[in-house]
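What follows is a group of structures, each given as structure tokens.
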Structure I
Amino acid sequence: MIEIIRKMGITAPIDAVPALCLGTPDFSVFEMTGAYGTFANKGVWTEPIYWTRIEDKNGNILPGKCSAKSRSINEETAYLMLIFSKALFRFGTGARLRGSINLHSR
């Protein structure tokens, strides 16, 4: 599990303990953004960036930082994780939150 977590851009210290699957380690929002983005990117981890582009006063786009990318998990696994996450939000622990903010899923 730790090997997969590392492939998804997490660099924080991780203890190899059974409770790992419960979310015991501390990860930054930056790392979690990249890790969760892997599912939406069909299994390809892309390093998050803080901006999409920078323009000068004339509208010229200045060169920016390119994101690093790597295959972390296969596309099928990423798709299944998206399906599981959607089901969790609809019927699992996320259902109560969805109801409290009057958010209707499609």
Structure II
Amino acid sequence: MRGYRVDVRGLAGRPDIAWGRWRVAVFVDGAFWHGHPSAYRPGQHGEYWDEKIKRNVARDRSADALLAEQGWTVIRLWDFEVRRDLDACVQRIRDALARQTQ
């Protein structure tokens, strides 16, 4: 899978990996920082963290929407998904790239 850029600053949300030619953006989200229910439960870490995680999730959704409006396919992977099944994560990206090249 060639043609990618890492930590792309010029795009909404600053994707971890992006294929500009095919307009595919990939984010690898930390479970705690991005509010996955297995790692973060509101009310357990205090008001500061509740607000922080809430803002992170809202920012993620906003970036997703903006990129979609601009014709990008957005893939969000959880950090634990990458650790558990890298092959499946890579396949999701390959599938998205294949759809964009048709």
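Quick rundown of the values:
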quantity: Ranking I, II by FRET efficiency 1/(1 + (r/R0)^6) of positions 56 and 72 (r between Cβ atoms, R0 = 35 Å, to 0.05), the structure that comes out highest; calculated: II
quantity: Test item: relative contact order in percent (Cα under 8 Å, 6 or more apart) calculated as 29, pick one of I, II; calculated: II
quantity: Which of I, II yields -14000 [helix-only ellipticity at 222 nm (-39500 (n - 2.57) for each DSSP H run of 4 or more, over all residues; to 500), calculated]; calculated: II
quantity: Which of I, II yields -0.36, -0.65 [log10 I(q)/I(0) by the Debye sum over Cα atoms at q = 0.11, 0.15 Å⁻¹, calculated]; calculated: II
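Readers should treat all values here as calculations from the given coordinates under stated rules, not as data from a laboratory. Just so it is clear, the model here is predicted, and its values are computed rather than measured. Cβ atoms are built from the backbone, for glycine too; each structure is taken alone.
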